[in-house]
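Values in this text are rule-based calculations from the coordinates and carry no lab data. Predicted, not measured: the structure shown is a model, and the values here were computed from it. Cβ atoms are built from the backbone, for glycine too; each structure is taken alone.
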Structure I
């Protein structure tokens, strides 16, 4: 028995990674992801009985602000076209008190399965759990559900692999899910492989917009009765999130399987040389390349990328916090990043100290400084600590994301949306990064004397 596709079928079998030469062409007209400011998705929202066991999705919401914040949620039933939902009236608004965690286990209608679309203020953080209660009674079992954001969505043309699937007749089974995050139909190639690499199934399918598709007992549909360590590979022509679950029929234990990590990770091996991705233009300033002093408070870095059109800019830099200057609550600069002048700004990031304890991000092309969006978010930075700033400006995905790490631990993550869909660089124009401030120009902008700026890497991708 074959998996039942949701729409048209191309019956030709697909090659695992070479299949989407076709997708490269489709990408030129790929639809945009559905999220705007702060939208995230709980990929498996259910409250129903399966094989006698009861499963329910629980949502935890934390408000990191000093004031009450709100979120809205919308339940979209499995296989229902999410673009047909009335987002003007259907979403439900919830308020969360300052510094408080709220638990919700009643957001999903009874006996339903689907997704939760959550639109939250920037200080709201959302996690989810799946709770399984066995038919015979006993202690409920819990498994974490990764909330889908721009960071863990699978980009067009990228193969996502779900390993470790199994089926034991009468004991365990595996379900396969595909969450389409786009506002248009998405074509995906789906392949199923045995442990030894033999292919059980290969087919392309069409999936509706903003929709969750579920294939219950996916291995059983392929006439598999007893087998372990099978994998499903999925490659789509737009943004998606494939995942799977392995369900123990007796205990109600459920394992959530997200896309596996792979060699395409951009995390660096400590001490490894920097390698610029193929097709990109990169600039690197290794080791400690700048320490502001009274004789040299500001460093200006000019980067001449080839004239043309760019869709992604990725900056990484380590900063050793050298102590708060006066005023400590003023702007302590991380970087000011523009195309030639302030009017075309990729990003402007500052830290603020005691009495503020915030990080500030501004950005915007073709705008005066006052017109540029400003996002402020809680972050308590500590003198003497080293922080990694990872800044992504991606017009293809329509996201800006600033990630701050300390010792490998995530301190905060700031999201915004570009106001352009590409970055045009005319002949002769240069990118510029300024670090720190000139003393005396603005009393709220002290120079960051003694701070150390290290290992700056900038990538410009077409």
Structure II
């Protein structure tokens, strides 16, 4: 496995400065796949003591931020210089300080990822020091992430200012393909266009890290592969037959038959009596018979601490990670859960056969014939064939709903998990020198 380092000029890790977010995503991706990255930051770096909330069981206890030497191999070694756009009178001495630290701390490293080192004119010393290390350690693969659009420049600049406009060792990584020509022209890589690579993996976002979700939510999501679903819903309900969760299960079976990946988490609240357990067994057997054994889940069966239900916060957070909300209940007065799901941007799928739903939520939902005490339904030619057909209507509505469909795409396709392979392949490129020659 490759030894990977990140070379940054960061002096803190708390702010919303976007390169910090990109580097943090890369660190998480590497850690999640068994790599142990070295992260180089300024020698005046202030470690973040507080970070993502961690837990003992499902009780909140503070854990260190990832930007902390307790979490990663964080090395505060990059000399903190007073930076300016001019060439400092002590440029060579300043560059040597950086060079010596890089040489020592990149010993044994196979891949070094830099962030804006070759782009910003503030980092002339860092740029030159990196190039000197590259000549001394030709087997290091350099991947230069740049976070702003580079501007083509004439060749009038002399050393060291011209290093911002000459080919670096290794490869330049850019987040989109449309602007690649700017980078190719800026770094004079005509004929070596392959050395500028479009890759959005560093800009991926893990939904579970983007917001301080509770650990219970994270546990439930990971246990069910909830983020892997294309049509995802949570249904918080006491397992009363009037709530009709079997209709939601059948609708999800139709989604599966249509070729889409469904996920349904039923948050069964205070449902531990014998008649509730019997009903739960029936629902689980129905799920299995419809091919949904690994796609429909009951929270009371996912963890002992969920035996009496889950906190409202976890339900709302699961809604945040859902794209639809199915409410097949045969009788309701209002339903706060529908309201909450609407606030989380879910496509609402409500019961046409319970008139109060249409009064309360009007055109803000799509309606299906779930049956009710006032409008009982008989399905032809069979109940499952009816829901198979309705699943196509649901998928069409979800596709046309711009917010819900974009949310789904961002969750499934723009995540670190989805883009990991694209990122990892870069780590195994052949090292090349400034001339583009393999070494």
Structure III
């Protein structure tokens, strides 16, 4: 008899990109109940859920209101608790265990015997705190954190100094405008958003769950730092050894595993191999912005031109982020065209795994898409841009952990020409998520 598994994902587009391929594999060993958040839910996902149910791959599924629709989400979760409790689940798998959506399940649904597991195939938040992560890993670094400062990776003064240093080394007018907006945003955040955020937090974690189910969902010690979990798990899975080692040191437990990426084995290049002259560049880092500073445009242009020249490609597809609401992708497209490059903004309706084999390579901002692309195709080259990625990450290469199969164009524009070669990339052999789940014990 199959054990019952509850799979919950608060980020449905991440689920669609890299977790969905696990479902048919899990169905061979578990009876599946799926619950997703409506947060930027791709329409195709609900269609797939319905299809899986018709085919008997999953038993039941629910879509909860987005976490930013607070009252609706709380009322929905309260209304489903009795139905979910009756399932008496044996295993719980989630992308994190710290959001209110997931805390309802953890604290109000799961029986004591239920095995709890968390799987993260994306870039992890812990490695974005590079000082602390290096300390945990026992490696050197220019920035270090005291062990008591886990929730604050850098002081506001240090953050401001870092931004000012960027200004002094870049196109002054454009960057002054950029930093002015940044400072204004910080001031407004302190005066308006921070107090409002506290009100929302109290409503979300104290008042509403206290009134509806008699519980409060306190943020635990490592929740904000990792955006994953603090304790109460039997298994924590990553696709990168350095990520796993850092979390193992943080939690001081051996219940952390390195698994193969769910998209391994997806490649169809050997069947459909043909001349390819287009580069895919997944856009990230500036989601919601209408304009990029001139220096960011220059960095993008420099690095994309290096990719085109190094690979002998002719066209760039700028792939929109699933949450994109700003106009900057079209600004970037216009700028690249003004520099003589054939750039086209494309949508993200289809998962990356379904289209990546149609490209010569994938290159761009240090986003989770680079890792997904590397796992999904064995033939493409994958290249990250250090320069433009520093607008978001202090050390863009470090946040990728070991960064297996990914080449880099450095901040100064230098690179190894070999990074643009199409090769048969072979990922390390590791256990699958399904294998780990089957072995976990309470």
When log10 I(q)/I(0) by the Debye sum over Cα atoms at q = 0.08, 0.10, 0.13, 0.14 Å⁻¹ is calculated, the result is -0.59, -0.79, -1.05, -1.15; to which of the structures I, II, III does this value belong?
II
Supply the structure label, taken from I, II, III, corresponding to Cα extents along the principal axes in Å, for residues 73-112 alone with the calculated value 24, 22, 13.
III
If distance in nm of label points 7 Å out along Cα→Cβ at positions 201 and 353 is computed and equals 3.6, the structure in I, II, III
III
